[in-house]
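Quick heads-up: structures coming right below.
Bear in mind these aren't lab numbers, they're just calculated from the coordinates by the rules spelled out. Here the structure is a predicted model, which means the values were calculated and not measured. Cβ atoms are built from the backbone, for glycine too; each structure is taken alone.
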Structure 1
Amino acid sequence: MRPTPPPAAAPEPITADPPHAADRPLLTQSWLDLAFLHWAADPADVAPLLPAGTVPDTLDGVTYVGLVAFRMHRVGWFRLPGVPYLGSFPETNVRLYSVDADGCRAVVFRSLDASRLIPVAVGRTAFRLPYVWSRMTVRHEGDTVTYASRRRWPGPRGAHSRIAVRVGERVAEPTDLEHFVTARWGMHTEFRGRPVYLPNAHPRWPLHRAELLDCDETLVAAGGLSAPAGPPVSVLYSPGVPVRFGRPVFGRPVFGRPVLGRP
């Protein structure tokens, strides 16, 4: 296990609105028709899978593994219009929750399955993100949304997910757990050996509680985690939000090893 120091600052508050504006966006996109499935996890099991300089973010001593399926829509650079075809595709990610030395809470992606090969190649080569090319569909039938994914490249081939949710009532006031797993205003990753924090901003989530009708998946285990032993502890749906990504913040060396910090 790679040793990781605790954060130097207390974790930032969990807020329903972004703490930064991203007025000069590096990327713009929309996330649509999202299903959020979450399972509780032991922070000690998750810690070795996080980037240097981060530790598991916890709620009452517990962290979470998320399986999130949605439609990416019109990814664009800077303030240019989003690309209609290559920038729009289904995606399913496996994610963890992290906090860095500045107290910034974020997500860490263990995998991002997407149905467009070119965005997958760009994400893997330019950003070193664990994108995977998969066959994917998102289908609506009344109040039911079904997401299907089967991995193509680079594998493991056959890793898959099938999720079906029935959309329920609008969430008037999210619980602490629902805030914890959705109010995330950045991503932690590594780039050429340096830790990176990539901030994002979007309107407050419109959330609905959802009933899980079907969940047949092997993506969590393919991401290096233990396969879920039971049903998720939280199932949510959102029609989506427009998103802006700000400029990345690169890590600096502290005590001889890289941790995240403001320049």
Structure 2
Amino acid sequence: MSPSFDGPLLRTHDVDVVRDGRHLLRGITLEIQPGEHWALLGPNGAGKSTLLALLGAVSHPTRGTVDVLGRRLGRVDIRELRAHLGHVNPRHPLRSPLTVREVVLTGHTNTIEPEWHRKPAPEAVERVEQLIETLGMAAMAEAPWTTLSQGERGRALIARALMPSPRLLLLDEPATGLDLTARELLLDSLDLLRHQHPELASVLVTHHLEELPESTTHALLLRGGECVAAGTVDEVMTTELISETFGHPIRISRHEGRWTARAAARRVPGR
């Protein structure tokens, strides 16, 4: 289980990340509370994945402080801390034909392959079935990993990440490469998951507004490693701020809780 404490699940203060003399992040301050669902938005190279690595206790800042689940990076064993985070890696290195059920079960031991010599506890088996159902994978529980589509793998990995009952779920561009149906199934699963677990917080990295679930509550906009804006989606997801973030005039609209983005119309000769 995750460490028990009161306060923000994530907090960064005036964080810089410098690599080879280049600022990948500069002056980032962020606070994430239980039940909040953040989007990290920005163009390629904005620093989104670098920030997610800090939030997931994968790397350390060059300057500033990062507190994850009440523990300060640099003063805690990050390997132990990462065991309490649900980090969905779209490049999961599994190569063997485990079934969906077996893949999800590996989240209980935080291993790539099952620990075949150990029989899982009945509670773990029950949780696997619950998560497979929530993520819409019950009909494919016995399907081999090697036969799954990218979208199906993504939902299986989210279920796997939730096995240790984390308080925080980190998702790095989970809808990349999905077709329309697979994307909508994924986003619907995330909305259902967030509804069923109101204390769960999440951070989702993307550069496409159409890939944001309806249940998104907050957003941080990054450009060139610096924060353009951070706050509730009503404050941050505006035409003006999104245009500034992506360096191009972009019109934002929202319908039934979902966002769309279109570049400003261009004048085409002859029209």
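Assign the value 11, 31, 42, 14, 1, calculated as P(r) over Cα pairs in 10 Å bins from 0, in percent, for residues 135-246 alone, to the correct structure from 1, 2.
Answer by label: 1.
For the read-out helix-only ellipticity at 222 nm (-39500 (n - 2.57) for each DSSP H run of 4 or more, over all residues; to 500), a value of -8000 was computed from one structure; give its label from 1, 2.
Going through each structure in turn, the value belongs to 2.
Out of 1, 2, which structure matches 20.4 when mean count of other Cβ atoms within 10 Å over residues 111-118 is calculated?
Label of the originating structure: 1.
Output the label of whichever structure in 1, 2 has the greatest value of mean count of other Cβ atoms within 10 Å over residues 39-46.
Top value of mean count of other Cβ atoms within 10 Å over residues 39-46, among 1, 2, belongs to structure 2.
Where does the value 0.99 come from, among 1, 2, when Rg/Rh (Cα atoms, Kirkwood Rh) is the thing being computed?
Numbers: 1: 0.93; 2: 0.99.
Going through each structure in turn, the value belongs to 2.
When you work out mean count of other Cβ atoms within 10 Å over residues 23-30 for each of the structures 1, 2, which one comes out largest?
Evaluating mean count of other Cβ atoms within 10 Å over residues 23-30 on every structure, the highest lands on 2.
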